[in-house]
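Below are structures written as structure tokens.
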Structure I
Amino acid sequence: MVAYHVAFDLALFRLARFDFEHDPWWLAARAVIVAAFMALVGVSLVLAEGQAVAPAKRWRRIGTIAACALAVSAASYAVFPRTWITFGILHAIVVASIIAWPLVRHPRAALVLGIAIIVAGLFSAHPAFDARWLAWIGFTTVKPATEDYVPLFPWLGVAFVGVALGNAWAKRTFRPLALLDRAPAALRWLGRHSLAIYMVHQPLLIGALALALRRLP
């Protein structure tokens, strides 16, 4: 994600030419990043259930992410008033965390619903959903003019699939992910503070580039 945003910022400052709207490479890269985020929503819900995390603590976490989503919307409006973020990745994570929560103990239903939502989101569209106040659902015929767009259809389906995947891993005590324990300490630290990193990395990157360009002759 950070590498993707480095490339995005270089293009923003016209230091590189990358077509994020049409180039298959960049479209695929973004899809992989968003899919990883949304699948981890489902896996995280399974982990929280397995560790008997209190509902109040879960709601506090969702509230924190919601506050961050609002902050991202406000900041994007200040920087990109015409294409500000109305429903991006954090907004989708908040809604998916709430909707997928009841399905944590029903992995088969989550898998079936997840696949159905993904298929519907990818292959169904109607002009009515092109309206800005409905675009967050999905089914748009054209991508809204926004800097980040993660509609519930199809991405909510990926979170549901994450629930099924998390349950499958839980039955094996997450042995398929044992290799991650060998990751460098720095990477594991980044994983434990992903929300903070998400919130600060772009302001730091954009600020550093702006400062560097100002100092160049």
Structure II
Amino acid sequence: MSTRVPVLVHADDPVSRSGVEAQLRGRPEVEVVCNGSSGRAQVAVVVVDDVDEATTRTVRSIIRNGTQRVVVVAGRLDDGSVLGVTEAGACGLLRRSDAVPERLVPAVTAAAAGDGTVPPDLLGRLLEQVGNLQRQVLSPRGLTFSGLTEREVEVLRLVADGCDTTEIAGRLSYSERTVKNVIHDVTSRLHLRNRSHAVAYALRQGLI
């Protein structure tokens, strides 16, 4: 990478924090920043013994404070904890026993690039859980992981094509009121400003 990735290490145990910081320092790919400079961090490494509710709260708090990429290094990882911390926003997971520089640094740089890291033995089970969630919980309610229903996606796709309310209603055999309600529901639920913002969201999510 041409620039070093600013990394903040978070751990309740100062010994664990110092140990991970020591592994990262001196590597040309990353730059360790202190807590006082957390606003500069592009990636946060959260070090815990177990992935529990406190860990998910920490991940959410870090993301709310502006560090969008989080790698969790945990003493123990199981199927349930992987899904929970992933839902909280973590994009990288490593067992502490695997967190040597040769694996930790690539996980950090992958996170900075928008990619993820999951232990290979847990990846298949994570995908299976995600599939079950879609089939058993979301699909029966007409929802997708994007938070949009199939009908909402159809309407946004036509908005992106330049169709007005009347044209959308005609193509989908909806009333104009229904089309307006669909767009209003999407913008309100996802805190989007207007139709254009909703279309931009759908494009970023790869829905249209």
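Each reported figure results from applying straightforward, stated rules to the coordinates on display, with no laboratory input. Keep in mind the model is a prediction, meaning the values are calculated, not measured. Cβ atoms are built from the backbone, for glycine too; each structure is taken alone.
For this structure, a couple of remarks:
- Winner on Kirkwood radius over Cα pairs in Å once structures I, II are ranked, highest first: II
- Entry that produces -22000 once helix-only ellipticity at 222 nm (-39500 (n - 2.57) for each DSSP H run of 4 or more, over all residues; to 500) is calculated, selected from I, II: I
- Structure responsible for 0.05, with FRET efficiency 1/(1 + (r/R0)^6) of positions 73 and 161 (r between Cβ atoms, R0 = 25 Å, to 0.05) calculated and labels I, II on offer: II
- Origin of the value 1.6, where distance in nm of label points 7 Å out along Cα→Cβ at positions 17 and 33 was derived from one of I, II: II
- Relative contact order in percent (Cα under 8 Å, 6 or more apart) - highest-scoring structure of I, II: I
- At a computed -0.40, -1.08 (log10 I(q)/I(0) by the Debye sum over Cα atoms at q = 0.12, 0.27 Å⁻¹, for residues 105-176 alone), which of I, II: I
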